[in-house]
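Before anything else, here is the set of structures, which you'll find just below.
What follows is calculated from the coordinates using simple rules that are stated; it is not laboratory data. Model, not experiment: these values are computed from the prediction.
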Structure 1
Amino acid sequence: MKTLAIIPARGGSKRLKKKNLRPLGGTPLVQHTLDAVAKSGCVDRAILSSDDSEILALADQYPTIDPIPRPADLSGDTVTALELVNNIVSDSTIQEEYDVIALLLPTAPFRKPEHIIEGFKLLTEEVDGVVSLTSYEFPPQLSVVIEDDLVKSVFDDCPLITGNTRSQDQSPIYRPNGAFYIQWMKKFLNNRNFWKGKVRGYVMERLDSVDIDTEMDLAYAEFLLTNRS
């Protein structure tokens, strides 16, 4: 089984400038992902895709990670990671050489090699893929919106209406955390999406699922890194 991983790391970011190069624990943000991928031993080849030469240079430290300059038409703010993956796997050589495709976002720096290893163990012939998840901090069942200046519950059977508002009574609901998305190559070529088909969820702790998009996120991650023990 040969695996290709894709790590998308643009040089630009509106909410947090030069996000992927910002230091976390003295190490560039994207390098936490490069380290985890390299140490996991699960990936035969990883593509670090970026429009920034400084980011691409980080791949020189890893024999299994190839720095691939990203074309301008795939470097804009509106381009999704999924579009990038679909563009890369459109190469017939890649389709034939690799059995598994994986996407790992550099905004999830606390993903560990063991998380990746355990995720790959869940990829069996019975499923199309595996995605990493974490639970919401506050029960989404208690969500409300404001319409015409009035509060309205999101769900028809909202516990706020029924009166069962104890958070511990609500069923867990999960969200993607960006640590990894894994799928059989043949399945991905059919699905063109990591969420289609039979997909298993790998649940990670919220403290391992910090997502870096803003200055506050980065400060929180730095706090956690300093005080993890």
Structure 2
Amino acid sequence: MGQKVYHSLQQAILTLAFRPGDIIRKPEICDRLGVSRSPVADAVARLAADGLVDVVPQAGTFVTRLSMTDIREGAFIREAIETAAAELVATRITDDQLRDLRRNLTLQEALVADGDQQGFMQLDGHMHDMMLSFTGFPRLPQVSQTAWLSVHRARQLLLPVKGRMQATLEEHRAILAAFESRDPAAARLAVQVHLRQLLTLLQPLERAHPDLFSPQGPQ
């Protein structure tokens, strides 16, 4: 039950259903999910460890505000992991793995055509997880996802930007093409371009949405 509550709250925070700065009212969560206070308290403790909520004594529990410092750090870690992974995977990727990536990309194309932003983001994440899993290192996807939490939340603000889903799709196609060519240097570059393009788009968000960011701003 605690795991269920944790994932429910985590998704609400990551998709900005609970926006940065919002208060998390535990009794309301209990009523909404039909659970007791104990699993909610456990879930909040885990979310605090993830850096997604701040527990302020005598004040309450609040969704952590975005921070460009955290976003840059998460993007740095993700780039270091994924570029190295892409380089390795390109030397050993199997035909079956390429088929799985092509299927994912075909579904991405359909969701772009439908304008399904959240569905597209889920498939985007699944593609990156697959790529990391192809390294053979089982903990790598979780390590990368944890580093990416701050970036993932901020990305939600980019989804309504016209043409961004299509541009992301093209970047994914470039990554797949590098894998199909089994070219480690091209795979590394394609992933690097993809991740750095995202960071470039995220940097102006603090000025556009000051209410969602922590007061100290970038360091």
Structure 3
Amino acid sequence: MCILEDWLPDELMQSISKENNFSETAFVVKDKNEYELRWFTPGGEIDFCGHATLGTAYVISNFIDKNCRQIIFKTLSGKINVSVVNDILFEFNFPKYNLNKIPVTNKMTEAIGTQPAEAYLDRDLLLVVDSEDKVINLKPDMSKIKELEGMCVAVTAKGEEYDCISRVLAPKMNVAEDPVTGSTHCMIVPYWANKLNKNKIIAYQASSRAGMLYSEMYGDMVKIAGKVVLYAISEILPDI
């Protein structure tokens, strides 16, 4: 999370993101009582990133404005309100993605190494498989994942310990696998809320840097909460 006084050139922010080589690097500039927020992957700018938003809220509430418990971000996807539940749990509300059902294809099966039972498309492609083991042991072909529709490709199944389990692949953005993806759960959570006939969903993303998302559906909105842990504090010294 890069806290800026003024915006840097887009090319420089993109270069910083490539150098960090994380799924997303967030850049934020304060604007009166709100914050302008942008997200860059190593492959380019994106319109929404959940975990980077929560991380930015953590930095602001712990280092920039320590009395702040409601943070409003202005983004490419509109305004996002993040609530500070406690020092490490943060939640935001975001419109759900549409579940536009599409046919399962051989390309999907070849790309993820197992046949999906269902497929849905919005910004991302959601592939539903019939067991948790298939998600955990997924052997995706990244070159074939790139050929599928959607910015990210999410593979999900009903969980055993949790309501659902998923993995999210984003080679189109130069990210082989995203660790924990808040934005894609705006599609995953509505699917499982409808399938399991419950509003509150505890989701587990089974990447190598796995994490849990505490989610709730209300109307057309998805509330997603996650824990944030400080990893490092540093300075970036760009040559400008």
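Starting from the value -7500: which structure in 1, 2, 3 was helix-only ellipticity at 222 nm (-39500 (n - 2.57) for each DSSP H run of 4 or more, over all residues; to 500) calculated from? It would help to have the intermediate numbers written out before the result.
Working: 1: -7500; 2: -22000; 3: -5500.
Comparing all candidates, it corresponds to 1.
For relative contact order in percent (Cα under 8 Å, 6 or more apart), which structure out of 1, 2, 3 has the highest calculated value?
Details: 1: 24; 2: 28; 3: 15.
By relative contact order in percent (Cα under 8 Å, 6 or more apart), the leading structure of 1, 2, 3 is 2.
With semi-axes √(5λ) of the Cα gyration tensor in Å derived from the coordinates and found to be 33, 19, 17, which of 1, 2, 3 does the value describe? Write down the numbers at each step before the final one.
Values: 1: 32, 22, 18; 2: 33, 19, 17; 3: 30, 21, 15.
Label of the originating structure: 2.
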